[in-house]
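Listed below are the structures to be examined.
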Structure I
């Protein structure tokens, strides 16, 4: 720590992927249930059961959370996680049966690898089966297998991205960990300096980055710009803490954590992005909710940066990992 996803008691995380099709899913499971909320930010969100995360919903805790590629097709993966939970008697007690509550969110990765092989229930089950409390693999793994950033000029001039993690600790040992699946339309900037570290490239054979926000201000008629700035992209973030939070407090943490995305993704929250920040609470440690939110924003910013620096070249899209 802080690099990486610091273990939080009771929370297991697993990846499964199709290396040939360049797609995959990442699953968070907690058999005891976890308080959860989310902040929806982008204009192209694809999701399942997000309504259960709203304060006031009858469901107080969720049992799984799925981040998955394959666009809307990938939502099938949640069914596999539900089956994994049901086999263990995990779920919301509906009297005649326990119903696992497994929200999910998707990213569009069909332009890399295969557009016809997508995550399914079997992959979701495999990810749940692989879930552990130990270190979380970063880069080209799980939902980040086909992730890319910098798509102003199309995938031909993009940069490979993936999963990044970071953990902050508050006094008293309270842990705030973030996992980001970085699949942004936009560029990624270093939060301290504002320098672009990954994004749209000046040419297919170049590693010089074009300032996407500046190019967008010049208009969609700029040479090489994808018509109308079109694209389907997403940054999905999960913040987990062992601080005890109510559902309303978790909602506040999710909102504050989104500041980390705004610090690093440029421009953030566009109409082509399905950006969502989830907040999960497990444990009974005491912490000020605003302190948790501030730590979450920092962890999110760092995780997003690692989402590009830990990604390797794949599918003909160059990555930063291993470059001099």
Structure II
């Protein structure tokens, strides 16, 4: 197994995440609601604030929680016992308060000062049908307004891993924030991890994502569709062959097929874990990243890191929402004894 070379020192944070600060509004619904509201099942659609308010009135929310891909990963890492912080833009409004209260309740540090004027806090309606399929409508609000001036870059001098969310890549100010943070983190010996987030986002920014990976990124997280899209590969196998030359470590999730980890010339195939009926796939990839990074910062080899990610992902789909209702550390302990 490859040795883990994450730095060992007394840094303040194991992982700092930068991403969209979104309030997830989870809603159990029927297929008829989707068709009546002209929502394509299984899709993720960006919507206006007016549409968001309209949907909220028509829906029956059952869970509000801090969300966004990187925020979910940070919350999962905190649940596992890691020292973590999250950076994201909210507004001084009721949803902004919900986000701050919820993310801090996980044990994560969240110090980004909310704005007082401008678009409201972002929200994502996650409609979960009885077959566990997710249909998402997202109003990005002020989350995309994060700028370098909003960040104290000295905190990256004292972190092991900086975790970046690809969803935030649409704005030039966010790109500047990512690059500056990555430079600062790497200057002081930290590692950079990137979640590619979405194949449509990759289509919009393929070349700049490739450059970011080439210049800064040590660990890439992507699903099968995203990695094929990134290098316009004809299939997963050819995507692997390309990716091996581009990044130190690639972590590629494949749903029920498990996951694949690339490290130099080595390929590790990791099985999926089934802990019961799939209820909601919200946060599966995010919690995989939590488990993997938790193993990585604690010196586990990449094979065990992959299983730790797969275990966390296999569990989270058996419940509603992306915050685990059980002890994740115990879950890992109970399922890793033979790995």
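Derivation of every value follows stated rules applied to the coordinates shown; laboratory data play no part. Quick caveat, the model's predicted, so the values are computed rather than measured.
For the reader, a short list of remarks on this structure follows.
- Between structures I, II, the greatest calculated value of relative contact order in percent (Cα under 8 Å, 6 or more apart) is seen in I.
- Each of I, II could give semi-axes √(5λ) of the Cα gyration tensor in Å, for residues 211-274 alone, but the derived value 19, 13, 11 comes from II.
- Origin of the value -6500, where helix-only ellipticity at 222 nm (-39500 (n - 2.57) for each DSSP H run of 4 or more, over all residues; to 500) was derived from one of I, II: I
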